[in-house]
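**Student:** Each structure below is given as structure tokens.
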Structure P
Amino acid sequence: MIWLIGCGGMLGRELAGVFKNSGTAFCGTDREVDITNPGALGAFAEKLCAKTQVAWVVNCAAYTAVDKAEDDPETCRRLNVDGPGNIAALCAEVGAGFVHISTDYVFDGKGAIPYTEEDPPYPTGVYGITKRDGETAALHNNSRSYVIRSAWLYGQYGKNFVTTMLSLMNTRDSIKVVNDQQGSPTWARDLAGVIRAVTESREDTCPFGIYHYTDAGVITWYDFAREIYRQGRALGLVKKDCLVEPCTSAEYPSKAKRPAYSVLDKGKITKTLGITVPRWDESLREYLGTIAP
């Protein structure tokens with residue numbers, strides 16, 4: 001049995017679908033079980049463990065409002081540090097493995113080559129700092145923990161870059177998108193499949209620790225938007241002409257600084273799991289095909 005925490009979010013809902021389709025037994029919880037409250041976590045775990053053995057706990061819950069985090073660091077820390085720390089400690093108590101999802105924001109984005117799991121994290125904003133500290137708490141409180149860092153997630157559920165772009169392209173004649181931030185778009189369903197593979201792996205061939213996963217390819221947000229427009233027009237998801245223009249990050253200042261370079265090296269996870277990583281534009285095409293009219 002897998003306990004999926006944060007099953008109501010974008011990644012959590014995709015992962016629930018992957019588990020259902022594969023016949024994997026799981027129990028999903030969201031805000032009804034407070035991960036910042038060890039007592040609430042323990043009480044639910046006691047009921048769950050009385051019915052079945054929990055082999056894994058996967059945590060998809062997080063505070064992800066990057067700009068709001070600058071004004072609400074306490075809530076962000078409770079969810080992104082205390083939460084995974086509490087879950088990891090509980091997993092150690094009940095003998096379960098732990099999978100925790102993290103982010104490219106643990107790096108400052110000043111690099112020029114893909115970040116590996118061995119590179120020291122240097123987050124700059126509240127969100128990134130708390131995600132780094134959450135990784136530390138997870139690994140410290142349970143030696144049987146996996147931390148999977150990803151980036152530029154999009155999918156069917158919840159607000160994300162793809163849904164925002166499709167909406168703007170259908171309501172505006174032109175849009176501007178930053179062309180000085182590089183990364184790798186990642187379909188939440190692809191990441192969900194990797195998480196499932198991790199929970200099915202053998203501990204002797206897939207050592208616990210930190211792993212990176214995104215879809216393949218390196219582009220800017222502007223490149224991403226242009227491809228969304230091209231594919232969206234072809235599939236009937238964008239119903240009018242819209243000019244997509246490049247701009248700089250300075251033209252759209254934000255409270256929290258975004259990493260200029262968010263590319264994660266995936267060599268470790270591909271070698272360990274023996275998986276082939278899909279290209280970002282191929283996954284985008286498959287995703288858009290699932291929502292096309």
Structure Q
Amino acid sequence: MAILIDPTQRVLVQGITGREGITRARLMKAYGTQVVAGVTPGKGGQTIEGVPVFDTVGEAWEQAGPLDASVLFIPAPLVKSAALEALAAGIKLLVIVPDRVPVYDVLEIADAAQRAGAQFVGPNTLGVLSPDKGVLGMIGGSATSAREWFFPGPVGVTSRSGGITASIAYYLAREGIGTSTLVHVGGDPIVGLPHPSVMRLFERDSQTQAIVMFGEIGTSQEEQVADLIAAGELTKPVIAYIGGKGAKQGTRFSHAGAIIEGGRGTQEGKVARLREVGATVVESFDDIPQVTQDVLSQLGIKGAHHER
């Protein structure tokens with residue numbers, strides 16, 4: 001299995017006629033994702049990478065058939081209207097790639113998603129990838145590199161950094177450890193599926209046996225993961241690395257969501273809380289593959305579901 005991605009998903013790309021939309025639609029299709037429609041208002045009737053383009057999500061649904069997920073490559077000021085349109089049409093999973101989406105817009109999207117029984121990844125995300133199953137967004141850069149770097153296995157990856165998401169899976173793969181799903185939760189302070197929500201999905205996923213988490217200063221996502229462990233709601237082993245050790249209060253580390261405010265969200269506090277509940281926290285990013293291998297060995301699990 002995997003989380004968030006299913007090979008049978010029918011995927012829409014909103015903003016498909018833009019430069020990013022074209023490039024990433026090509027990546028998704030080449031990797032095997034079923035991209036069945038695109039939407040750009042005023043550009044209906046075109047075809048991009050063999051994908052028909054429509055003016056509205058409703059028109060795409062009516063003519064291309066039911067849609068399970070939408071990936072948004074929309075300018076930040078227009079994200080809210082595009083996301084609300086997709087949710088109103090019945091799409092249950094959104095991947096919101098753009099950064100700088102206004103916070104109040106994200107809150108409105110979150111409210112609409114909750115009322116619709118839907119969920120969204122991002123904003124400010126590279127998306128989601130499940131090896132050999134599909135990619136929603138832009139993880140891997142190209143289908144060729146994604147196939148070369150990642151292969152199926154028992155480790156889930158959740159990260160607040162886009163580049164680090166792929167790096168973790170790449171370095172795990174070099175040590176013969178495969179992954180179930182890679183999730184870049186997004187770099188903004190408020191995101192649709194923060195670490196705790198992703199952890200709940202991994203906990204229910206039969207393929208995922210251990211989870212690697214890349215955390216950062218700012219927000220309380222990592223502390224909330226620790227709370228899940230303490231409450232017995234997350235029982236699978238967690239291997240964590242927390243970036244931003246040298247950051248001072250008010251310093252922004254990497255992106256908007258990684259900032260210490262009011263003495264909360266410090267690297268030291270996150271590390272201490274995770275260790276307190278039994279998570280394995282590594283001091284060096286380079287230690288992740290070996291420590292993960294050790295954890296899998298203790299569980300009697302091999303890193304890959306197949307030989308490379």
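**Student:** Tell me which of P, Q gives -0.59, -0.85 when you compute log10 I(q)/I(0) by the Debye sum over Cα atoms at q = 0.15, 0.18 Å⁻¹, for residues 113-224 alone.
**Tutor:** Label of the originating structure: Q.
**Student:** Something else now. If Kirkwood radius over Cα pairs in Å, for residues 73-160 alone is calculated from each of P, Q, which structure is the one that comes out at 14.1?
**Tutor:** Going through each structure in turn, the value belongs to Q.
**Student:** Which one of P, Q has mean count of other Cβ atoms within 10 Å over residues 209-216, as calculated from the coordinates, equal to 22.4?
**Tutor:** Values: P: 22.4; Q: 25.5.
It was calculated from structure P.
**Student:** If you work out relative contact order in percent (Cα under 8 Å, 6 or more apart) for P, Q, which one comes out largest? Before the final figure, lay out the partial values.
**Tutor:** Numbers: P: 21; Q: 15.
The structure with the largest value is P.
Laboratory data are not the source of any read-out in this text; all were calculated from the coordinates shown. Since we're looking at a predicted model, the values are computed, not measured. Cβ atoms are built from the backbone, for glycine too; each structure is taken alone.
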